[in-house]
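Below you'll find the structures, each written out as structure tokens.
Bear in mind that the values in this text are calculations on the coordinates, not laboratory data. Every value quoted in this text rests on a predicted model; they were computed, and no experiment measured them. Cβ atoms are built from the backbone, for glycine too; each structure is taken alone.
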Structure 1
Amino acid sequence: MDMLSEHLWIEVITGSRKLSTFCWAFFLFLGSLGFLLVGSSSYLGRNLISFFPSEEIIYFPQGIVMSFYGIAGLFISFYLWCAIFWNVGSGYDRFDIKEGTVSMFRWGFPGKNRRIFIRVRIKDIKALRIEVNTGIYTSRILYMDTRYQGLIPLTRPDGNLSTLKIMNRASDLSHFLRVPIKVKQNGRWII
């Protein structure tokens with residue numbers, strides 16, 4: 001949900017608590033648990049999974065590999081569940097014309113850098129940059145080009161935003177902040 005007034009623009013950023021992250025964590029947990037059970041079945045010589053006979057898998061090397069994949073998948077699944085629990089990446093972007101500042105806040109993993117806070121003066125913003133890379137992995141990223149902090153991303157690289165949505169967002173934000181837009185596509189500057 002975004003809030004826009006004459007002098008203030010606040011964008012709420014969704015973190016790890018997205019449907020896609022829940023699905024990946026859930027299916028990865030189930031799949032890795034299945035791999036671990038198959039590897040354990042081949043080691044014990046008993047069917048821990050009734051629809052898959054353990055005699056088909058020899059413990060060395062297939063059972064060891066299945067167990068390894070199961071353990072690795074459980075660790076990755078645990079990582080995703082922790083990211084969901086701590087809501088890593090969530091926060092807000094606050095553009096305040098009256099104060100002349102842009103404030104960005106994000107939650108990280110617990111520890112020294114759990115709270116990530118960046119403040120930039122609006123007069124230090126050189127431009128908004130849009131980088132569009134097409135090919136096998138298409139990405140569209142909106143950056144804020146600043147004098148002292150360099151490029152600060154305003155969208156996620158995996159944001160799946162269409163070119164039209166990124167252009168509209170950049171146009172609205174550029175008009176609000178009164179800064180120019182630069183567009184770079186496949187390594188070439190267009191605007």
Structure 2
Amino acid sequence: MSKPNVEGVHSDVKVVERPTRVKPYDVLLRFLAFTLTLVATIIVAVDNQTKVISYAEMQFKATAKWEYMSAMVFFVVSNAIACSYAVISLVMMAMARSNGKEDVAVLVLTALDLVMMALLFSANGAASAVGMIAQKGNSHVQWTKVCDVFDAYCRHITAALVLSIIGSTTFLLLVLHSVLKLHYRST
């Protein structure tokens with residue numbers, strides 16, 4: 001039989017910590033970020049449009065593809081990276097909760113969420129700039145409007161851009177949620 005210690009609790013009694021429950025906001029936001037960036041990546045990656053263009057009694061085929069513009073390559077690669085990271089972060093979050101190292105994981109994931117947010121906002125800015133030139137042209141350097149010819153291509157790019165901006169904002173919400181969570185744990 002065990003002897004009671006100073007506080008009246010037997011020395012062979014072990015304190016079992018209650019496992020932290022999975023926060024639905026984290027899972028929902030990470031899944032939303034995954035879905036949005038995946039769909040944006042797919043839309044742009046499969047998008048191309050070929051048109052026959054007539055110019056000075058000549059006809060030629062022209063094709064619009066995302067690979068032809070470095071800003072669009074940056075957009076697709078950034079969304080693919082963010083999509084992959086969203087899945088990996090879900091796994092990391094689940095493993096950290098089961099190992100009891102949630103505080104360290106929250107800090108690491110918050111830093112990585114911040115990097116993904118910055119990467120996506122940067123890619124969205126580059127794609128938006130190229131999209132505006134395609135939409136409006138630039139008379140100063142004699143660049144003509146491209147979206148007048150490749151209208152379906154431009155609509156798909158615009159839809160993907162909107163989804164990616166929402167995905168970027170989702171990563172921003174993840175950062176804010178993590179910062180608030182760390183703040184309330186410390187108080």
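For distance in nm of label points 7 Å out along Cα→Cβ at positions 59 and 155, the calculated result is 5.3, so let me know which of 1, 2 that is. Can you show the working numbers first?
Numbers: 1: 5.3; 2: 2.4.
Structure of origin is 1.
Same structure, new question: Given a value of 71, 36, 28 for Cα extents along the principal axes in Å, calculated from one of 1, 2, which structure does it belong to?
Working: 1: 71, 36, 28; 2: 103, 28, 20.
Traced to structure 1.
Supply the structure label, taken from 1, 2, corresponding to FRET efficiency 1/(1 + (r/R0)^6) of positions 99 and 147 (r between Cβ atoms, R0 = 25 Å, to 0.05) with the calculated value 0.90. Don't jump to the answer; show the numbers that get you there.
Numbers: 1: 0.90; 2: 0.00.
This value belongs to structure 1.
Right, next: For distance in nm of label points 7 Å out along Cα→Cβ at positions 107 and 123, which of 1, 2 scores largest?
Result for distance in nm of label points 7 Å out along Cα→Cβ at positions 107 and 123 over 1, 2: largest is 1.
1, 2: which one has helix-only ellipticity at 222 nm (-39500 (n - 2.57) for each DSSP H run of 4 or more, over all residues; to 500), as calculated, at -24000?
Details: 1: -11500; 2: -24000.
Answer by label: 2.
Where does the value 1.7 come from, among 1, 2, when distance in nm of label points 7 Å out along Cα→Cβ at positions 67 and 83 is the thing being computed?
2
Of the structures labelled 1, 2, one was used to calculate relative contact order in percent (Cα under 8 Å, 6 or more apart), giving 29. Name it. List each step's numbers first, then the result.
Numbers: 1: 16; 2: 29.
Derived from the structure labelled 2.
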